[in-house]
Each structure stands twice: as C-alpha cells, then as structure tokens.
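Just so it is clear, none of the values below were taken in a lab; they were calculated from the coordinates. Note that the structure is predicted; figures quoted are calculated from it, not measured. Cβ atoms are built from the backbone, for glycine too; each structure is taken alone.
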Structure 1
Amino acid sequence: MIVSINMTTEKSHHLAATFGCSTRSLSFTYLGLPLGLTKPKVEEFMPSVNRCERRLASTSLFLSQAGKVQLTNSVFTALPTFFMSTFSLHVTIREQVDKNRKHCLWKGAEDTNRINAKAAWYMVTKSKEEGGLGVLDLKA
C-alpha cells in the first residue's frame, strides 16, 4: 500500500502500478492506531474501546476478584497505554476506559446494571505497598 504525502495522484498511481500495490489516503488505522494529518477524534478510538467492552462482558463473570484485578492491569490498562505512547488520549476515551475497568473489577456474578464499588477508585489506583490494588492511574 502506498500512502502519498505531498505527491500528485498521478505519480502515486504510477508508483502503485510499478510496485503492484494499492494507494490510500492518510486517514487509516495501523496496528489499531488511527493515523492521519490531524489529531484523532473520539470516534476513531471507539472501535478499540468497544472491543474491550465485549471482552469484558465475556470474561469477567467467570473470574475471581484477583483474576479481575489481573485482567484490568494486563488487558484494560495495556490498550490505553499503547494509545498514549503515540497520542494524548482524549478525556472522554480515558473516562470510558476507566468506566470499563471499574465495571470489570466490581461486577458480581449476576449481570446487573447496578455496581456497588468495594473501594474508591483513588484507593484502587494506589500501589500495593500503599494499600491499593496496583491498578495504573491513566490520568497520571
């Protein structure tokens, strides 16, 4: 695939025909990251957030509390960390990811809409040495 920047369309089509590949514009997704000339919008991050929500719904019901903490730290924290290594994550996306992480930790065996948290989120994000669960704080 050829993504041309500051090149005429004729030249990019000629190069694509020479190398036997296709041409694309710069707004596309690579390794799950939206790439383009402008700052990514909230809508461009939502497919990844929705993927995490689907994983959450299918796995968290079958895990113990320790398993939920491990899932939160390894999966639901790794995705936004990957995004934040390239982009400044939008506040809306961070809040949605935190909502999913809270939901994963405190959701019981029954599938109810009401979630009763067992500890405040600021306590959960403290390190284990400080008495927390060691969940990474995305805001920090």
Structure 2
Amino acid sequence: MNEGDFTQTVDITLYTNATILHSFTSTMIADVSTRTLTFTWNTSGFAKGNYTISAYAEPVPYEKHIDDNTFTDGWVFVVMVGDINADGKVGVKDVYAVGRAYGTSLKGPNPEGRIYNPNCDINGDDKVDAKDYFMVCKHYGEVDP
C-alpha cells in the first residue's frame, strides 16, 4: 500500500524460498491505494514439493516505515499435472474439483455458485474449461512416485 500523498514508483521482487521468481520494475501505485500484482510461475526445473512465496518492495525515497516492505504468506505446492489437491495422486477428487470450477475465469463473471480456482486452471489461461478437464482426465489414476 502506498500510504503517501502522491503516486510512487516501486520495484517489487517475488521469491520462492531463496529463488527469485519475478520482478515487477517501475510499478506505479497511486497515493493512499493498494495494487494487486498477478504473475504466472513456470515451475519447470523446480522439484515437486512445498514452497514459501514472499515479496519485497524496494524502499522509495524518504520512506520511513520499511518494516512492512516484506510480505510472506502461504505455501505453493508444485505437483504432477492434474493433482489439484496435492495429495500425490490424480483421482476422483481432482476431477470433481475441476468440474466444480468448470466455466469460471479469473476475470469473471462466473456462473452462480462457482468460484475460479487457479489450481484447476491447469494450462494457465485464466479460465477453467474443457482443456483443463481433459488434462485432469488424461492423468487420472497416476500416482506420484
């Protein structure tokens, strides 16, 4: 959040554990407002497992409160394709999850009672559709070794 009286330009870096995932350079945040940054993480080359995501905003000139420039929250699970609930296998719960999110998108509007679930968006195109359903069904029955 920019708590100042004018628009600030900040550089923000995202990390997983100690590895840089993405940098948002020259990001503008209007005065007394927040900004949500969205990114896609290509997990190629990352071992399956749990990762902690954090973000760091470089201090801006004359910034007095830098204690809130680092944000760490939650885990990201890198799993095999189709394992929506990260239990090590692609089963009926995963197929059901994609079916429940079917027809939703990141930007909406979404069908009544359905919520976009990014875990169900297997191909990362910001919507849950037949391509995602096909992928989870294609891998149905697979177990992580």
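Suppose distance in nm of label points 7 Å out along Cα→Cβ at positions 33 and 97 works out to 1.3; of 1, 2, which structure was it derived from? This figure was derived from 1. From 1, 2, which structure was helix-only ellipticity at 222 nm (-39500 (n - 2.57) for each DSSP H run of 4 or more, over all residues; to 500) = -13500 calculated on? Only one of 1, 2 returns -13500 for helix-only ellipticity at 222 nm (-39500 (n - 2.57) for each DSSP H run of 4 or more, over all residues; to 500), namely 1. Out of 1, 2, choose the structure whose coordinates give Rg and Dmax of the Cα atoms in Å equal to 20.0, 62 when calculated. Clearly, the read-out refers to 1.
Determine which structure produced the value 12.4 for mean count of other Cβ atoms within 10 Å over residues 9-16, calculated from the coordinates; the candidates are 1, 2. Computing mean count of other Cβ atoms within 10 Å over residues 9-16 on every structure in 1, 2 gives 12.4 only for 1. Using distance in nm of label points 7 Å out along Cα→Cβ at positions 41 and 65 as the calculated read-out, with 4.3 as its value, let me know the right label among 1, 2. Structure 1 accounts for this read-out.
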